[in-house]
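Alright, structures below, take your time with them.
A short reminder: the numbers here are calculations on the coordinates, not readings from a lab. Every value quoted in this text rests on a predicted model; they were computed, and no experiment measured them. Cβ atoms are built from the backbone, for glycine too; each structure is taken alone.
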Structure P
Amino acid sequence: MSIIARLQNNHLKQLFHIKNNNSNNGQQVLSIRMGSHHGSFAISNKSGSELYELGYCSTDSWNENELMDFFSVNSSLQNSFYQVQVVYDFSESILISSKDYRAEDAGLLLTTFGSNSGTANIVSELIAEWQLYNIYAVPKEIQEWINKKFPSVRFWHQYTLAIKYIVAATANGSLLIDIRKTDFTLIAAKNSQVILAQTFEYSTPEDILFYLLKICQQFSLSQREVQVQLSGLVDQQSALYKELYQYFIHLEFREASWSIQSEYPAHFFTSLNDLAKCVS
């Protein structure tokens, strides 16, 4: 069976594919983002300032065949890279202060909040700037498959990276929102503290607005004063943006720093650009 036929059978759908014409003779970095219902990659230079190629797929769920197809249908992923790095975008995560963190309790904490540790690897990451630990779960099948294909891969959780880019958390508060096809990530901060990092599923723009208004009410964030930064699959002509614009005064897109020779806005892929800039 051909790769294209398998893509149709297993519901892996390619939403975007961008290939820029800029020169890419130097050392290349491969950045991969994997979530429950999406997978994407970017090939860039070491600084993350130049994008060479980008792909973005959606899926109902991941299995070994879909993982094989995701990497096979994009022939550029078979190249050699200076560095390969992955951000895992799975919602099973808990943030705790570094002073309360104990490595031996990490798995128990996450299991308490609903993670099935039998089918997931438990990972802890220090976010030193905020004195937090992010304890999260990665499906074993996905992490083991990627580690086998890329033995020297570096990885983080999406919340860990996103928190690094949130606007300085003033008394007015900040909301960092990344929109995907069926869910969105929200990082909220206020008074120099991260107060929420969570992923929500949605069906309509009204669903997203409902969650945001509820969170503003819960954490005493003023819609007139809170700083809202958007990235992901939303633009100024979308119903979602028009809804948000009616309720939030300080609303802006968090743009990617690389230039994209494409019809798609750069902020569609800001989270991938964040990862691309993590090269050591």
Structure Q
Amino acid sequence: MINIKMYCMCLNNHHIDSVKKMNYLPVGLGNNQFSKEWIRDNTGENISIKNKHYGEYTFYYWFWKNLLPKIEDNTWIGFSGYRYHWSNQNKLKSDDLNIKVTKDNFFSMLLQNTPEEWEDYEVVLGEELYINKWKLSKILKKGYKVLLRNPFAFIKSKQNIKLNFDVFHGYGNLDKAIQLLDEKEREDFKKFTTSKSSFNRENLFICRSKKLIDGYFSSIFPWLERCEKLFGFELEGYGKTRMYAFLAERYLSYWFNKYSKPLSWPIFFFDTNINKLNL
């Protein structure tokens, strides 16, 4: 097994003790106050000011521009957050982990080294989130107007990534964003969003190929910048305020599945800001 250089992205300084206990590298996002122990996304070449709208991607941009050139190829690089963590077991599903994980068994479930199953892979993505398994009541609460425009959405086989985005992040916004993609990706990504009922979750990944990491960032960031000119930053509500991060989440799943053979791996929820970890 090989150690993973894991970057844990956090929003405030309160997480430092937890990240240290996890043996991960602490990353401070945005312009909040952090101690000197943190890697900051607001140094060097950066877009940290956009963190409210970009989420994890302000650090991804910083990593791409300032750190990736210095990292040796074939080094396992991973990204996690203070609430979402990679499991060290593939046999457990995220739903199971959400129930079982506690502050007492957290470390026994936390990924530290590469499992044997990873030997033939270059990329690991969060396990797939299935949209057509969501309760209809949740969809109705968030997007009943979308359902009125598309009554076929009540049929599970019609519930795809595009419908999900229309419901939770603004009707038609995904279609408008896709039109701003490079020509070589536009039709493939559109087909991905209309034919797939699942995507790899949480905007997190683990990779040992510098070429793939650079290729993904070289594709996603110019696209998001073009989207900014269309949507701007005066966006209201969580689903729209962070729209650039949500666009990127769908694109991450599409891009890595197109250009590599990724392994899907469980991610579990545990808020280290609320729960004090036990050694």
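One of P, Q was used to compute relative contact order in percent (Cα under 8 Å, 6 or more apart), and the answer was 28. Which one was it?
Of the structures listed, the value fits Q.
Kindly point out which one of P, Q the value 2.1 was derived from, the read-out being distance in nm of label points 7 Å out along Cα→Cβ at positions 103 and 159.
Derived from the structure labelled P.
Can you tell which of P, Q yields -11500 when helix-only ellipticity at 222 nm (-39500 (n - 2.57) for each DSSP H run of 4 or more, over all residues; to 500) is derived from it?
Derived from the structure labelled Q.
Which of P, Q yields 4.0 for distance in nm of label points 7 Å out along Cα→Cβ at positions 79 and 239, as computed?
P
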